[in-house]
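A.B. asks: Right after this note come the structures.
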Structure P
């Protein structure tokens, strides 16, 4: 068992991807880092398991590269609804499908290489100015980081619970032992839900459901898509895993020497597929703030980073909530794929908001008007 140190520069509560990314970024700045988590690694989570190109760029800044043996490339996104569909490649580089446990293990290997102290199977039991406790044992620290997810205890301890808005949906994931039939991440739209299909290996596809109905499950949702049922028929599937996805923005992400990162600091609906990228970029920004000693710069960076995925989440949730708008939008996009390409470029941070307005929103509005 790893002993609890008497002191550390950065104490991180939560050893998932957000916490480990923060630990790596802080170690790259020369800080002593301790991570605590009650779980045992690698940590799994129900998610779509697709890393967008901007996620891969952020990982590379952390010194993390993902090999082809544990991942599968996809070159863009495809929307499908009723009899209409539209696809677009990413502008610069491909995305990668990777099992969550493989991603977590790769990040852990990088953290160990850098000398991050990781304490597994123990729980943070309190924080205060300049100190924290692990299973009742006190330790001094300069900063405490809450990377402990949607139901963050650190957020509660620090009095940072106040949120600007919130919505809640439900996600379910299963892996099917079947060769990928598409080199795109596919999003199939139903009434009040979406089914995501991401290739994660040469013989495995991740199928994820995001829904407003907590009683709905993958098998139920798939029945509305006979073509998907046919492609998955006979494939060996593992147990279904579920999670909650929340769209929440906090008023503040730090207080004193305590700061939040990842889902603990606010989150966008999983419909965007940008949650991990957001956490990785927050981790890099937070490490810069540690160096300057000014967490206000992290608050500013956090607000800036949150804006684009939150904007895209609102747009996509509008389609989720309105069948007629969804039908008209996807028909308009399928009749002019260049508009969808501009939307995808904005989604992965490869175009400006001005380019997005002129190249996607205005042409899309005109196209929908004329259909």
Structure Q
């Protein structure tokens, strides 16, 4: 039996890259470890087979896809869109139609979806400031009120009972999933900026991750936003002692960057991986949570999500690939629109074999 290579994020290297002709908004590995999937701005889900590299498209959403989450049964996938829709798929089939769909799960954009590790609950949240809990077959179980800003991040703890939701104003709320009872609030408002001359809020808890012991909660975003137009600021990760709810450390990338940390994952050895975005530059970085500076950084394009493979030795990140113009696309001529692209890059988290 082959042993897993020694985990060492400082030796991380790019293994392969899956390119797509439209921007990708989210990505994740299937629990079975056979696939990586991504959602895009062309309303479709893309599935890549990690062995054959074959790509399959799942069609059915009427709008941009905001997020995706896998059910632990190695079959079902939940995805959400900017029309407020929640869809369920059998992602193992070559060509799949939704198993069920609720096109009006929320009244506004749904930005995030999460599934509990035991598969009992799914959670959604977005621009109506609400968190909703669902059964795996799409039945609405309860509605959780209390946020005063858009929901930018959602996750279940490993106990499958605790749900965490992070919002636009830098507030993290903790809920009991079974009862829907609000338990406490964690203050990550350092990730939010609203100056007098700003037309809107900037920042928020864009990403969250809990370590394997459930002792540390990392919240990603940015601080000190400079303006309200392109929203440049200082990328920042706030690490909480989860038991006390107090901030333990603040982590920053060393690479030049001016956008939020959009994706976070703890590795099995406690190292934290994060991906950010920005017009000035971005990076995939790795931190030991007791030190502000990363132990390793890999220069990258703007990234929107990061996920850890079930083997604990591979990482996937989805990126925005500009084609010469920022925004949703570019114009080659006034009559012709060309989209910017996306990619999912695989990283191996150990020393590259000779």
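Values quoted throughout were computed directly from the atomic coordinates according to the rules given, and no laboratory measurement underlies them. If you're wondering where the values come from, they're calculated on a predicted model, not measured in any experiment. Cβ atoms are built from the backbone, for glycine too; each structure is taken alone.
A.B. asks: Which of P, Q yields 18.5 for mean count of other Cβ atoms within 10 Å over residues 17-24, as computed?
C.D. replies: Working: P: 29.5; Q: 18.5.
The structure behind it is Q.
A.B. asks: Out of P, Q, which one gives 15 for relative contact order in percent (Cα under 8 Å, 6 or more apart) as computed from the coordinates? Show your work: numbers first, answer last.
C.D. replies: Details: P: 22; Q: 15.
Value 15 for relative contact order in percent (Cα under 8 Å, 6 or more apart) corresponds to Q out of P, Q.
A.B. asks: On mean count of other Cβ atoms within 10 Å over residues 217-224, which of the structures labelled P, Q is highest? Numbers along the way, then the final one.
C.D. replies: On the way: P: 16.1; Q: 25.5.
Once mean count of other Cβ atoms within 10 Å over residues 217-224 is tallied for P, Q, the winner is Q.
A.B. asks: Tell me which structure, out of P, Q, gives -0.19, -0.45 once log10 I(q)/I(0) by the Debye sum over Cα atoms at q = 0.06, 0.09 Å⁻¹ is calculated.
C.D. replies: On the way: P: -0.23, -0.51; Q: -0.19, -0.45.
It must be structure Q, since only it matches.
A.B. asks: A value of 0 was computed for helix-only ellipticity at 222 nm (-39500 (n - 2.57) for each DSSP H run of 4 or more, over all residues; to 500); which of P, Q is the source structure?
C.D. replies: Details: P: -11000; Q: 0.
Answer for the origin of the read-out: Q.
A.B. asks: I've got another one for you. Computing mean count of other Cβ atoms within 10 Å over residues 129-136 gives 15.1 for which of P, Q?
C.D. replies: Values: P: 15.1; Q: 19.8.
The structure behind it is P.
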